[in-house]
1. Of the structures I, II, report the one carrying the highest value of distance in nm of label points 7 Å out along Cα→Cβ at positions 80 and 240.
2. Which structure, out of I, II, was mean count of other Cβ atoms within 10 Å over residues 136-143 derived from, given a value of 15.2?
3. Compute mean count of other Cβ atoms within 10 Å over residues 96-103 for each of I, II and report the one that scores greatest.
4. Of structures I, II, which gives 2.8 when distance in nm of label points 7 Å out along Cα→Cβ at positions 16 and 32 is computed from the coordinates?
5. Comparing mean count of other Cβ atoms within 10 Å over residues 40-47 across I, II, which is largest?
6. helix-only ellipticity at 222 nm (-39500 (n - 2.57) for each DSSP H run of 4 or more, over all residues; to 500) computed as -6500: which structure among I, II?
7. Looking at mean count of other Cβ atoms within 10 Å over residues 24-31, point out which structure of I, II has the largest value.
8. If mean count of other Cβ atoms within 10 Å over residues 56-63 is calculated from each of I, II, which structure is the one that comes out at 16.4?
Structure I
Amino acid sequence: MFKLALIQMAVEQGNAAVNLSCAVEMVTQAAANGARMALLPEAFDFGWTWPVDKTQVGAIPQGQTCRELAEAAKKNDIYLCAGLIENADGRVFNSAVIINRKGKVVLHHRKINELEIAREYYQRGEGLGVCQTELGRFGLMICADGFAKDRVISRTLGYMGADIILSPCAWAVDADHDNDKEPYGQLWLDSYIPVAKEFGVWIVGVSNVGPITAGPWQGKKCIGCSLAISPDGKVAAHGPYGIDAQTILYVDVLK
């Protein structure tokens with residue numbers, strides 16, 4: 001068993017320095033509270049579909065954001081999973097990494113099932129992978145990868161032997177969304193629960209919070225509701241809703 005921290009952090013669109021500082025601070029807090037793995041949201045550095053200049057975006061693993069995450073992992077003796085924007089020789093990807101306690105990237109994923117409105121910003125990924133650690137065998141996907149047709153991405157990770165599937169996310173609603181009338185999250189329950197039960201795997205998605213101030217979803221808001229589903233299909237953790245709902249959730253993961 002190990003403690004997993006779901007870091008439902010506020011993301012300030014376009015401000016990588018502020019977001020990185022917030023992420024490191026919250027990772028440090030999670031480690032101090034006994035977490036051995038911390039999961040950060042999708043594109044936590046710039047925000048999803050922020051129209052960033054590619055010259056501002058770093059490579060993986062040598063870019064500044066990835067290097068600072070690696071240093072935070074080493075300093076806090078913790079595994080980190082984070083979604084970040086990647087520049088690969090001028091091609092920009094919506095990517096995610098798992099970094100081990102020694103600061104090494106042990107898994108690197110590029111989002112495959114990107115929404116159509118984001119395809120002008122990000123190239124499509126072309127592969128899936130898993131990594132074996134002392135905490136278990138991790139699979140990695142990003143947000144909409146989880147509801148690909150027939151749940152093919154998460155199910156493939158299950159066939160590849162993942163014990164825990166981690167998913168950095170950016171879950172958003174219209175500015176006037178009323179959560180009392182239309183509670184957010186059924187899409188993710190419907191996407192995660194069947195795969196968790198079919199393969200006996202944990203599936204954990206973490207979303208950021210905060211307003212979306214540019215790009216195709218300008219005016220919408222990211223609202224958290226981060227989610228952990230256990231291998232029996234039960235909700236093990238469910239984050240609060242709202243643009244100000246920054247928090248850290250903890251769940252004990254049993255392998």
Structure II
Amino acid sequence: MTVRMSEMTWMEFDKKIKDGAITILPIGACEQHGPHLPLNVDTVIAEGFAERLAGRVGAVVAPTINYGYRSKPLSGGGPLFPGTVDLSGETLIHLVFDILEELIKDGAKNIIVLSCHFENEAFVCEAVDLVSQKYGNKAKMLIANWWDPMPVEIIDQVFTEVPFPGWAFEHAAVTETSLMMAMAPELVHEDRMVDTQGVTPCPYNIYPVPADAVPETGVLAPARSSSAARGQLIIDSVLIELEKMCSKEFK
């Protein structure tokens with residue numbers, strides 16, 4: 001049986017949540033990821049983790065939110081690239097709030113919001129907090145991503161050829177490229193990969209955003225050494241940690 005809510009009948013979905021199944025809401029983004037990756041990287045990764053986790057814990061995966069909050073120049077490129085379609089923080093809060101509210105009204109009691117776009121975090125937290133204030137103990141909600149649960153030893157195994165630049169700069173670089181190679185290899189253009197030397201960290205932001213704030217490729221750190229094997233290593237290790245979260249919080 002499918003794990004996707006959108007492919008279930010209402011009766012099938014109703015039975016799953018009445019039986020206590022976890023509902024996973026994946027959130028991605030539509031933004032540039034350099035010349036070698038598509039605009040939907042964050043969405044593909046969010047859905048990929050959500051569906052794999054659902055298969056392990058018997059969860060239901062709600063339709064993915066395909067848009068996210070705008071990136072800063074040094075964590076994704078900001079508004080400098082065509083195809084990057086951003087939501088305001090207010091819109092994202094209302095969108096997540098409305099979806100969670102509807103799920104709770106339908107009877108969902110255990111919900112994971114799996115946000116795989118770095119800049120979404122504060123607004124997703126605000127939405128979940130507002131829902132929690134309104135509905136109290138009617139539902140338990142957990143907010144997660146894929147990078148925070150990754151064990152340190154896995155980071156060390158992934159970054160053997162290039163140094164780990166930090167999560168903000170790890171945009172269209174080794175981890176995201178490797179995850180895409182493992183989850184959707186047909187969308188990865190290895191021949192277009194650029195061996196950028198990365199950008200220099202800046203302790204401040206400036207607006208309007210200067211045109212030269214980001215390399216013209218949109219890649220903030222090298223993607224060299226990316227591979228499907230490294231991507232699978234990340235997937236396997238993170239799924240173990242996400243499954244532990246489910247076992248601990250949704251008893």
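1. Details: I: 2.5; II: 3.8.
Max of distance in nm of label points 7 Å out along Cα→Cβ at positions 80 and 240: II.
2. Numbers: I: 24.2; II: 15.2.
The structure behind it is II.
3. Checked I, II; max of mean count of other Cβ atoms within 10 Å over residues 96-103 sits with I.
4. On the way: I: 2.8; II: 3.7.
Going label by label, the one that fits is I.
5. Numbers: I: 29.1; II: 25.0.
Largest value of mean count of other Cβ atoms within 10 Å over residues 40-47: I.
6. It must be structure I, since only it matches.
7. Working: I: 19.2; II: 26.5.
Evaluating mean count of other Cβ atoms within 10 Å over residues 24-31 on every structure, the highest lands on II.
8. Values: I: 16.4; II: 19.4.
The structure behind it is I.
Any read-out appearing in this document is the output of simple, stated calculations on the displayed coordinates, not a laboratory observation. Predicted model, so just to flag it, every value in this text is computed and none were measured. Cβ atoms are built from the backbone, for glycine too; each structure is taken alone.
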